[in-house]
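Right after this note come the structures.
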Structure P
Amino acid sequence: MRARMALQYAGIQVEHREIELRNKPQSMLLASPKGTVPVLFVEGQVIDQSLDIMRWALGKSDPDKWSDVDKNIAQSWVDANDGPFKKLLDQYKYPNRYPELNPEVTLSAAEALMLKPMEEALQASQYLLGNQMTWVDVAIFPFIRQFSMVDSQRFEQLPYINVKQWLSRFLESGLFHLVMQKYPSWRD
């Protein structure tokens, strides 16, 4: 989702191929043997990490200056999100895979790691790094969206008003709706 959002924002036209992960087309595996999505094949190179696709797209076009941020602060948010928060999200989302873990403890850890710091940052501005959306917000948004959907009633009860408003801005945005179009699964 974050790669698609960056490509759309940058105005980069791509041929979108929706992949059924249980039945990966041979053409995808030939382009990227690791077999994960997203994969962008462009200018004779394969870019198969969503953050790398975002960076590539923003390097081509960044009309609202999403990249104009403190690189160290930006990286610390993304590191927390893509590392320990992603692991906690998986544990929270799939408790049957982690029967030894207490879901309440997992939820508390996720709150302490991401939701509380986000709430604090969002008290001062609409977005994580100021009053303008940046690539950091876009990079983190899909994971917070997933987190909110695991138990939406429980999420609504959490005290993170600013995080919920931030999430709503994305969910109601034209950019989000454009990239969430459904595509038929690609077949070779």
Structure Q
Amino acid sequence: MTETETLFNGRWLRLQRRGRWEFAERTNPGGGVIIIAITAEGRVVFVEQWREAVRSKTIEMPAGLVGDLAGNAQESAVAAAARELTEETGYRAGRIEFLMAGPSSAGMSNEMIAFVRAYDLVREHAGGGDATEDILVHEVPLADAATWLLGKSREGYSIDPKLFAGLYFIEHSPVLFNVP
């Protein structure tokens, strides 16, 4: 077995080398979660924010890290989704269903991303994230969502391709694993 060398330790990431392979490890135990949320009016909830890593405004589905709060290392993806959805968008979900999880970028990171679906949304506040975030909430009719995303891309926004997987899951709920 090849020894693993730590090249750098950060708060959320660790850069490792094993043999000739360099990769990032998430230091939080739960990975991330992407929330597929649709309002009662049939509008998909997206968030817009600046992402320093890509030096661009991005359009994303609400998302966040699982188990990133102090004393909350055992948090489930569903619990993190409920917390992040309300924080980022101002919506509270009546029910959240775990769909599936997989690697975000298997050749670069050990990060696992869970997809969940949020149902029965109730608006509690305007959203916008916590004190460290500046999030703008967009609600786009489901029928227009893919076209809207492509338009935002033409305007210079960074669009995560996983958004199109999220749109697919709206029509084809995959519940692949029975993991909360």
Structure R
Amino acid sequence: MNVDLDHLLKLRLTVARYGEMDCAGWWNTQGILGRSGSAVLSRGFPVTHWFAQARIACAVASARCEAVFSPPSCFTLWRVPAELEDALSRQWSGWCKSSSTWGSFFDQLAPRNSGDLLKHLQELEIIDAGTVQAVSGLRRSAEGMAVALPGTGNVTPETAMLLAAAFSKGEKHKLAIPYLRADR
């Protein structure tokens, strides 16, 4: 796997923040990745509170996405190949140990409470112009719950960016899960 784990985590966190109740209203967290979540969790986890917030937000977002749309043999931002998910789990303690290097990212993420997901991803410099262009050609499924990426494949840096950016096809309180069919 050639996916940068820091980059994948930033993609997940940006979508997780955007999907909170005080933003798009896709899952039942209210500012856990915002200033209020930071204020509450920093009391119990003074050094690693950002990653406590991240763990909560990602778990809730993942569970909600699985409940809404869980196609077999497909990848989503929250369902990646097992070896990639294992690598993310192994990296978690390293992120916690160097949490101060993440402060600026979490500070930029916290106030994101409205607006355009694609714009947020671009401002944070975690998607490129090619991703924005590719998303413009995607459409929600007929029932409105999913966004199919074209073709089949595996999770690569490009498809990870697309899986995150395609969440922008959802609407407030109308979650649409981007997915990629796995290569057979």
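Readers should treat all values here as calculations from the given coordinates under stated rules, not as data from a laboratory. In this text the structure is predicted, and so the values were computed from the model without any measurement. Cβ atoms are built from the backbone, for glycine too; each structure is taken alone.
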- line: Comparing distance in nm of label points 7 Å out along Cα→Cβ at positions 56 and 152 across structures P, Q, R, the largest value goes to R
statement: If distance in nm of label points 7 Å out along Cα→Cβ at positions 88 and 104 is calculated for P, Q, R, the one returning 2.4 is structure R
